[in-house]
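Some structures are shown below for you to check.
Readers should treat all values here as calculations from the given coordinates under stated rules, not as data from a laboratory. Here the structure is a predicted model, which is why all the values come from computation and not from measurement. Cβ atoms are built from the backbone, for glycine too; each structure is taken alone.
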Structure 1
Amino acid sequence: MLGAFWQAVGGKLAERAAAVSIPALIFWLGGLATWTFGQGGVHALSTPSRWLDQQTAPTQLAVILVVLLTVGASGVIVSQLATPALRLLEGYWPGWTEPVRRRLIQRLVTRAARDSAAWQTVYAHVHPPATPTSKEVADYTRLERRLRRCPSPATPGYFLPTAIGNILRAAERRPLNKYGLDTVVLWPRLWPALPDNARADIRAARMSLDSATCVAIWGILFCVFAPFSILAVPLGIAVATVTIVFVVPARAQVFGDLLEAAYDQHRTLLYTQLRWPLPANPHEEREHGQRLTTYLWRGSDDTTPAFTHPRDPA
């Protein structure tokens, strides 16, 4: 039994080590390729290779260990930077950036309000019994997608200055808008109750989002090889830009959709495990959800609602 346990732990550690070390190895191999290019070609590798061949076996082993430790340590450091880097990409910036932050938010709110007005117009043309044209359907789909990637323009205070931040903020707000359930307050309570497959999907989506953030960090760090070749700068910036503009938002959307789906499908777990009466209809649900959120956040001494009987363990 213990053998199976340690085998499972070892497998998880191996997966984690591979996820951290492979991007670091690619980074350092790219740095080596940059140095080789700056030195005039592959023949430049002959000098360090010849020096290593001339060393004793312990020295060679020490050099290999230093290289492996450097690759592994750099991977761990960058993986630890994923969360603070993602916070920056979301738009949680220092206070001295407030003027720029406010200007960007105002621009995004204005565009969202314009998209919302256009959506209202197009919706009348695509909603049955209307017979929309292909252009009207395409316009409706485009506007629907754009509006889903940001909070409601009716609540401009919840906007963030970046597309990534607004995608995640919109996902956090939708359970509150639909069910009265505050995601920030209730997520630590809902997460342990979720089925294993739902938690695995959400965890995988979050790891994918963090991995994309790490790629952006590696791209920026690649610019340090500029003394070897100036090409390192445009290559590094290109990788970081493509990742931030396209890859991270796409993975943030997947993570946000799964977060919302957890509330869509499993929100009743909060009610049943807390012995809170289930809402009878959608009209009641937002009020019940708001009261449940307040109860978990601040407590309550009200006599209503009456708790339901605990479920029979059998």
Structure 2
Amino acid sequence: MSRFLQGELGLFHSCAHVPASVGAFKHPFDESLAKGMYRPEWTFVALSGDEVVGRIAFWGPPDGAHPFHLDYFDFDTVETGAALLRHAYGAVVTGDYRAPVGPRPTYELFLRDGWDQVPGAEGELKARREAAERGGLTFLRERLNLRWLPEYGLPERSTRLTFTPADDDELVLELLSRIVVGSLDVSDQQELLTKPPRLVAGQTLEEVASMPGGRSRWRLGYHDGEPVGVVMGTRNPGSATIGYIGVDPAHRGNGYAFDLLAEAMHLFAEEGEPHIGDATDVGNTPMAAVFDRAGYRVTGRVLVFI
């Protein structure tokens, strides 16, 4: 029977059961700990005797009261992992828990590009999926992690759309209310099962507005004087990113998502951003194709559990 400890940072790195191919590569632990994105109270270890047989670390924004997702989830056996997961979630998901997606932190299982070429990779993935499900989590979606670097080159700026700052909340909210209907994003689809489009749109607006990049790069795209889409360029704690991008259903099929993305990329480039990091659902093939056309490259995949 394992025992669980919270906040034992000295033991965290003693876990010998670190995977070779899967796990948290987006947020280096010590660097992010120093910035307040990992915290002692969000870190847990499992002990069998004096041996560290499992570890968990939740990640959150530096100014956040609660963690947003689980990054590090390593263990010796599926049984240890599932028990540690239940213990850790029980500790961090209190009555006042709040996060952008769902009633508790998501578990994000990162698969770096070429992960399946590493010996033992399939077994490591299977064990983590099984432990997550036995621990009470449910698979939500698979996403592509994408990155653009200046040396990849900028796409040409649109000559058919004009752009204005997206600083009229009512106009943005009306547009988002139409965009989320028929959206291929799994989060939008899940939210629409229980909420009206305008409420989902309001949540999106609030969430992206709360990101550390602010709203100065948000743009509405117009064609013949009519707003056809919006792009919300911003920053997360790690890099420049597209907080949201969408096209009015009445104007889909014209390739405007590419124009919107290109505009945001030029704004970031003008500010000297060293890279842009983004993601899209594997099932959202039109958006994945837009990122590819704009010069982004796939850096891996992430399986999301909730």
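Once mean projected area of the Cα convex hull in nm², for residues 38-125 alone is calculated for every structure in 1, 2, which label goes with the largest value? When mean projected area of the Cα convex hull in nm², for residues 38-125 alone is computed for each of 1, 2, structure 1 gives the biggest number.
Here helix-only ellipticity at 222 nm (-39500 (n - 2.57) for each DSSP H run of 4 or more, over all residues; to 500) was derived from just one of the structures 1, 2, and that gives -24000; the source is 1. When log10 I(q)/I(0) by the Debye sum over Cα atoms at q = 0.10 Å⁻¹ is computed across structures 1, 2, the figure -0.81 traces back to 1. Could you figure out which one of 1, 2 the value 2.6 for distance in nm of label points 7 Å out along Cα→Cβ at positions 150 and 166 was computed from? Label of the originating structure: 2. Between structures 1, 2, the calculation of distance in nm of label points 7 Å out along Cα→Cβ at positions 134 and 222 yields its largest number for 2.
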